[in-house]
Structure I
Amino acid sequence: MKILIAGASGFVGKELLKSLSNESSHKIFALSRILKKNSEMDNVRWLQCDLFSLKDVESVMEGMDIGIYLIHSMVPSAGLVQGDFQDMDLICADNFARAAKENNLKQIIYLGGVIPTAEADLSLHLKSRLETEETLRSYGTPVTTLRAPIIIGRDGSSFTIVNKLVERLPLMILPSWTSTFSCPVYLGDVVKSINYVLGNQDFFNKIYNLMGPDTISYRELLEITAEVKGLKRYFFNVPFFTLQLSRLWVSTITGTPKDLVYPLIQSLRHPMLSNNESVLKIPEYSFKHVKESLMETLGVQKIPKHQNLFPVFIKNNIFYHPSIEKKIVRSVQRLNRPFNKNAQWVKEKYFEWLPIFFKSVFVVKIKGDEINFKLFDHWNLLTLIFSSERSTSDRQLLYITGGLLAKKEQGRARLEFRETTCGKFFLAAIHDYRPSLPWYIYQFTQAPFHLWVMKRFGDYLNIK
């Protein structure tokens, strides 16, 4: 089979590549935004792909049999990112699902998070995971969803936070969410599960939870981690430590970016448990217990007897930003969708609304496929070219090609309006835009002005 892996450079993706490379019958294609050298593994080939570009995803997916989707958009994808991570997730998943339909993929395997059935008020992080599931399924390609709680594995974001807290704090004051229960699962067991459902029609359009055999609280996970590392640590529970304080505390102590740690901490108030009917069981295979998983991950063969009370600071930091061009912009806004209206309608309304709202300070001139934004009908600020070839009624694409506010070399800079598959929203997005203003000035002038304009346009749509 030809297998395409989105998110192959992440900690799950890297382990999965090692596993699949042993299957000589498969051809593995790993996606990366930055072109990577092809590995020494004969059946693994790296392909350059920007998941925010539908054209890119359609191109790399041509001829593939199975797509494995491991993407979570909680790290920046441009020098300036405007918008919430869940909207970034939605665009990437929508592109992947559209391309899967176009290329007749046999199966999509998605690794998401456990969704507590008893909880109505999900965190934004878990809502986004659920929305990604629904989006991947919405174009008709069979999807196998594997939902995991905290994954114990080197370089995993949640586990690395736990590891750093234990390393750096001899004494920990623990908020109430550390009493929440979960069933941590070992990275190797997650990879085994993906391999098990790969290409198997019995698992098409099914949802399974990947649960380790131990049901423990986050406090117990911290305690076992300290034990395996041979570190003497003291833990005290307090009832008044809020989620907001917890996020600040964890981000400061571990050096984890706020954009990553805040959604994760917010999700920890939910018990990550499952009923037995929804748990994936692999014949003649047992998932590892927490202590065994920690020893395997940390390379510990025997638990040390020496107890060290002093903090140990980890020098290397895995929370790096990908290699991206610093002075490009990505801006994504979610707009409520009036009943029975499509992307073509919202694009036309946007260009009608702008000059009316600004009382002719800004003028929109449309001639054929060319659209110009002008100041006082004199200075041309931006030129856009409508792409009829790449547009459909549910997605309208315009390339940014010039104007006083755009650098001459725009590359693939574009504005798009699209319907989301859940039917409730439009997404208005700018990708790969290179402003002509000096970067520092742009960040405090044009960038916030654009957000303000889109907010006003969203208010206008709410009235329609």
Structure II
Amino acid sequence: METYGRNKTITKGLEILLRVIVLFSAVMMFFPTMNPARITELINKTTSLFTSAVSYNRLTAEAVRAIRLGWVLERNFVLIFVFSIAICLGIILALLSSGLSIGNLRLKRLAYKFTLIGGVLQIIGLFGIYYAYIKLGESANLVRVLPQLPTGFLVYMIAAALIWLMSTVLLTVLPRVGKDMPYEMERSKQLVLMYLPFAALVFVFSYLPLWGWRYAFFDYRAGVTTLTRDNFVGFKWFTFLFQNPATLNDIVRVMRNTLVMSTLGLATSWLPMIFAMFLAEARSPRFKKFVQTFTTIPNFISWVLVYGLALAIFSTDGFVNSFLINMGWRTQPVNYLMGDSFIWLKMWAWGTWKGLGWSAIIYIASISSIDPTLYESATVDGAGRFQKMRYITLPSLMPTYFVLLIMAVAAFLSNGMEQYLVFENATNTGKITVLDLYVYQLGIKNGVIPLSTVIGMVKSTVSIVLLLSVNKLSQYVRGESIF
């Protein structure tokens, strides 16, 4: 223990370095350019190590013809698939073990044993990939299938060797402890570990895609060109966005639709709060549960099914037209889904119907946390139900409302895409196309990925500026901030 105390600084440095390397390996699993399993051009360049380990069909998608014609043996791809799984399992095991290493001394030793096993698994998987590379060179038609050893292979081998080496060193340096010492970890560190999986998901789905912003600086066409110095164009697409008259007119039209629909949403953002207040005042628990369930279910219904419902009700042969014609109030059917008349209000109405109950949940939870003695005191003072709602419930919900309002302002340019995509047709596209739908049409349908990336970057930048501005205004006016 005395030696451990003297070397504690070095040990701490090794622990931090080990965690950094493990985290680096975990992040690199999702980068196709660092895939150590891409030992042939028959594996798509967009395939990451994680994809190689979870989808055999994706791994062999471009090699089906080569396997069928006998240019390469399928067992080589089976080897790649199996050993990719081994590498990923080793990385995941090392990652989980690194989290446990923040515990007490006994927990540290257990964690580094598992980290050592994870490093060994990675090394075995990498040697297996190398074996598949050699076998591919022996069995493949080298004229048509040229084996290659990617740069990522060397990077992963160095990382795996370091993980194995540092785990061994740490197990040697850390003193042995008796079995009477329990596995313990501070409460604050336990909370950090509970938060880490969610932080990882946020990183993978919110921050990692920002790597795609580089497409804005290249003349890129999906499936035709790659990102090289030859097609690097700098800020060409940024200037094109404002100099091309047709694109500028489209942007103005789309921004008008986006701003109008977002303004309608902000102007009625108080509806879920009022709905929750009235629902909380319902005396019958059964009625309250029924209404809450009935209004929450639409949130889980796909927009495709919502459009199907709208079609059944408002199309020319739908329920509304059939009812009006049968009653003799109309002679010719009217298709309410076609045309752009009141399209903004229609979209707002469908969105409100779908999200009202779900948005009210947070207010219902806030109401349940209000001190009941406030209502009891108000009852003694002779206050009625509406007076209690006005002077107790509403003021108690205002902090929650303002936080959600600030978040809604930050997402002012993000209306979503699915709703407008399913309701769009040739007659209403001029008024229903919002920014997210326009980016989808421009990038996916028309293939102008650089320009759609530029628009997405501008939208994200404006959203961040709006969030910081509204947060600063809230801090100045109300003295409260969400940061």
Quiz item: Which structure, out of I, II, was FRET efficiency 1/(1 + (r/R0)^6) of positions 231 and 295 (r between Cβ atoms, R0 = 30 Å, to 0.05) calculated from, if the result is 0.05?
Solution: II
Practice problem: Assuming -10500 is helix-only ellipticity at 222 nm (-39500 (n - 2.57) for each DSSP H run of 4 or more, over all residues; to 500) as calculated from a single structure, say which of I, II it is. | Solution: I
Self-check item: Identity of the structure behind 29.7, 97 (criterion: Rg and Dmax of the Cα atoms in Å, calculated), options I, II
Solution: II
Exercise. Figure out for me which of the structures I, II the number 6.3 belongs to, where distance in nm of label points 7 Å out along Cα→Cβ at positions 271 and 383 was derived from the coordinates.
Key: I
Quiz item: When you work out distance in nm of label points 7 Å out along Cα→Cβ at positions 31 and 279 for each of the structures I, II, which one comes out largest?
Solution: II
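Bear in mind these aren't lab numbers, they're just calculated from the coordinates by the rules spelled out. Given the structure is predicted, the values throughout are model-derived calculations rather than measurements. Cβ atoms are built from the backbone, for glycine too; each structure is taken alone.
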